[in-house]
Structure 1
Amino acid sequence: MKPAVTWIRILLCDDDPVFLRKIKGMLETYLQSHQIPAKIHALQGWNHLAERILDSCDMAFLDIPLPSSDLTGLDIAKKLRAAREDAVIIFVSNHLTYAPACFEVQAFRYLLKSEFDQKFDLYLRQALERLQCFRKTIKIKSRGEMAELPVGNIVYAESRQHQVCIHLKDGESHVCYGSLSSLEVPLCPLGFLRVHRSFLVNMLYILKLQSQKVVLKDGTALKVSERNYSELKTQYQTWKRRQGPSISPESL
C-alpha cells in the first residue's frame, strides 16, 4: 500500500559524510518510487539552517554522537520535539547504549546501522503512515462556519451538555453541536483516549496518566474515570510502546 502523504520535509544529521549520502540516496529512491514529494536537509552537524527548519520538519533521521557539533542527536531531537509534537524521529546509531534515553523524546524507531539496509524501507514506510495519520482532518461546524481541523493539532475534546469544545495546541478552541461519542469513532484509532465521559484526549499530549486525573504537557489537568482507570492505563501503555524506539530482539 502506498502511503498517501503530501509534501514532507526531512532532516538528516550524521557526522559520517559517507553514511549521510547513503541515507539521502535511499530516501530519495524510496520517495521518488512512491511519488512522494519531499525536501531533504542532510547535515553533518547542528547549524543555523537546522534551527530555521525545525518548525517545518516532519521527520528526522538522527545519529546520536556528533563529534563535530556542539549538540548531540538527542539534543537536536529535544529541540525538534519542543517545536513539533507530531514530528517523527528515528535514531540511527552504531550502538544500543543510547536507546533508553530516546524514550524521553518519544522517538518512533531506533535503528542500528548494522541493520540499516534490511530495515530502512520498513521503518520509512511506517513513519510515512504515521505522518499520514497526523495529517488526517475532521470537519466540524463551528460558529456557523465549516472548519477542517488537523487531527495532530487537537489536544483534547470536552463535552459541554449538547456541545463539544475542541481544544487545539495553539490555544484556540472550536465549539460545535454534537456528542463526544461521535468523535470517538474517527479519533480513537488515531491515538485518542476517552479518559472520562467528558473528555477525549490526544495521547500525544499526555504527560502522565493517574487514577484520578490526566496531566497534559501544557499543565492542563483533566478528570479520569476511576472505574475505568485500569483499562485506560493498559490502552495508554500499549499506545506508548507502539510509539517508542523499536529494537529487534536479536540485537540485544
Structure 2
Amino acid sequence: MKETVMAKNNVVETLKKVLKVKKITYKSLADELGMSESGVKKLLTSKDISLTRVEQITRLIGLSLADLFQIADEAEVKNVRLSPKQENALFENNLLFRVYWFLAVEEKTLDAIKKSEKLTADQLQRNLMKLENLDLIKIGKNQRVVSVHKGLFRWASDGPLVKKLNNEWSENTLKKVLSHKNNADCLHRLSYLRLSDKSKTAFYDRLNELVNEFARLSQREKTRYADRDLTSISSLIAIANSGFI
C-alpha cells in the first residue's frame, strides 16, 4: 500500500512538471476541467487525488496515463548510498558482490546466477542469507528474492567500493576494447578537440544525456525482451581536459 501511494505521488509530481514544460497554467486547466484555479491547485497537492482524475488531466494535455507513468519511471534515478557495513562486506567479498550485482542491476534469476557463478544451491543460499542480513535483499515466501535497490540507480561515488570498481572496470573495459578494436562489436575512437568553455560544457552535457537516454532504454528493454535476446554492453567515456601529448 505504501509503495502504491509513493508511486502515485511520483506520478502527480511528474504531471506538474509536464504542465510546466508545456506551459499549461492552472487557470487554463481549471477552465477545461470546469473547476476553479484554487481547486486545481488543491487537487494537485492532495494525497487523495484519484488516478481517474489524473488520467482525465493527461488526456487534456495530449498524453495517456501510460505515457505519464513511463515519464515518471524514467525520471526516477536513485542515488543509492550503502552503509559502511554494507560497503565493507561487498568490498571484502567479491562473490557476495557479484551475486548482489546480478540481482540488483542485471536482475538475473537465481538459477541464472547459480549457473554463471557455478554455485551449488547451498552456496547460493548462504550468499543470499548474507545479503539479507545486510538489508540489501529481502527473501519472501517460496524463496522469492527482492533487491532493496533495484532498477535505474547510481551509487554514491565517494566510498572505497565504488572507487575500486571504477578503477578496475575502467581498466578492464579499455583492455577489452583495445584487444578487439577491429571487432565490429567494439567501438574505439580518439578525438582531439579545441572548444570554448560554452561548447565544452555542451559537449559534456550531450554525452551525459546520451548515456542516460540509453540507460533508461536498457531498463525498458529488460521488461520487453527475453534475456537471451539482450546483449550486455560495457561503456567507458573518458575525457581529459588536455591534449594527447
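Rule-based calculations on the coordinates, nothing more; no lab input. Values in this document were obtained by computation on a predicted structure and should not be read as measured data. Cβ atoms are built from the backbone, for glycine too; each structure is taken alone.
Points to keep in mind about this one:
- Comparing percent of Cα pairs over 24 Å apart across structures 1, 2, the highest value is found for 2.
- Origin of the value -9500, where helix-only ellipticity at 222 nm (-39500 (n - 2.57) for each DSSP H run of 4 or more, over all residues; to 500) was derived from one of 1, 2: 1
- Read-out distance in nm of label points 7 Å out along Cα→Cβ at positions 15 and 39, computed value 1.5, structure in 1, 2: 2
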